[in-house]
Structure 1
Amino acid sequence: MQPDDTDRRILRQLQAAPELSNNELAERAGVTPATCWRRLEKLQTNGILLGQQAVIDWAALGYTVEVSLRITLDKTQTRAFDEFMEAARAVPEVIELQTFLGRVDVRLSVLARDMAHYQHIYRTKILTLPHIADIEALMHVAEIKSSQGLPL
């Protein structure tokens, strides 16, 4: 299913203001509330609209350290990738997990309250993950741009 112009108008408004009620969203998109609801349902059913989520300011909750870990796996082991991914998903402080083609296989984003907490997570949870051949840590300094939105 390819979204048409009406779907794109709805998605554009939803990206701009996800907190809108269905009635407000419909009004801004120029459709009836019933049409808006049906279109959103269809976009979800077809896997275009994956859901809505709360955006949390982690620093306001005391998580002031974010580290990006670039990990290269020992690919000589047949199940290395699957076993690593399963174990990494179980670490609550890992908030993002991405895979790549190239020298780096996986990138983890890890949140911690402070450097002592990060060191504890790193030593007790990250270094115990299976099949790690190499790790490079990058300390998050500032977020310049963060957007899931695309021009629709």
Structure 2
Amino acid sequence: MKQHLYRSKIEWTGNSGLGTKNYTSYQRSHNIIIANKPIIQGSSDPAFRGDNTKHNPEDLFLSSISFCHMLWYLHFCSINHIIVEEYTDIAEGIMLEENDGKGYFKEIILHPNVIVKTEEMIKLANELHEKANEYCFIANSLNVPVKHLSKTTVKNH
């Protein structure tokens, strides 16, 4: 078994001068810093006093699942001679917040829209989403099921 180490730094930038004196005295802004990569500006969701112009953890969580699925999917298509010409995905997640403030994602649905080279490729292209889900590192790390409502078509040339 191989082991891979990933490291990111979170740097809070939201001290408005009073620190965390009370719930409204500070901003939720922060930077996500990963060596040799662009800094990602983050905040909390606006529902939790965050800045809606910055990425929140829920956005990045869904994006990570979608991104990982796509990479595995493209891999499996390439080794199975499925020529993908275009790929987009709309990831949706339903998060439930309990009365005491705790929360969790109840459901995640990916909506991959794939365009392949020929009509003969569509059946296997659709099936490979399940295989991608089996191999996705992020999906394998979750305790919430990830569903796929994929659409595969042929590009009109």
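No lab work stands behind these numbers, since they all come straight from the coordinates. Remember, predicted model here, so these are calculated numbers, not experimental data. Cβ atoms are built from the backbone, for glycine too; each structure is taken alone.
Tell me which of 1, 2 gives 2.3 when you compute distance in nm of label points 7 Å out along Cα→Cβ at positions 113 and 129.
Details: 1: 2.3; 2: 1.3.
Structure 1 accounts for this read-out.
Of the structures labelled 1, 2, one was used to calculate relative contact order in percent (Cα under 8 Å, 6 or more apart), giving 26. Name it.
Numbers: 1: 26; 2: 17.
The read-out was computed on structure 1.
For which of the structures 1, 2 does the calculation of FRET efficiency 1/(1 + (r/R0)^6) of positions 57 and 105 (r between Cβ atoms, R0 = 30 Å, to 0.05) return 1.00?
Working: 1: 0.50; 2: 1.00.
Corresponding structure: 2.
Of the structures labelled 1, 2, which one yields 20.2, 57 when Rg and Dmax of the Cα atoms in Å is computed from its coordinates? Don't skip to the answer; put the middle values down first.
On the way: 1: 20.2, 57; 2: 19.3, 63.
Label of the originating structure: 1.
Please state which of the structures 1, 2 yields 5.2 when mean projected area of the Cα convex hull in nm², for residues 1-64 alone is computed from it. Numbers along the way, then the final one.
Working: 1: 5.2; 2: 6.0.
The read-out comes from structure 1.
Can you rank 1, 2 by distance in nm of label points 7 Å out along Cα→Cβ at positions 73 and 121 and just name the one with the largest value?
Numbers: 1: 2.1; 2: 1.4.
Largest calculated value belongs to 1.
As an exercise: distance in nm of label points 7 Å out along Cα→Cβ at positions 9 and 49, calculated from one structure in 1, 2, equals 2.6. Which structure is it? Walk me through the numbers before you get to the answer.
Working: 1: 1.5; 2: 2.6.
Going through each structure in turn, the value belongs to 2.
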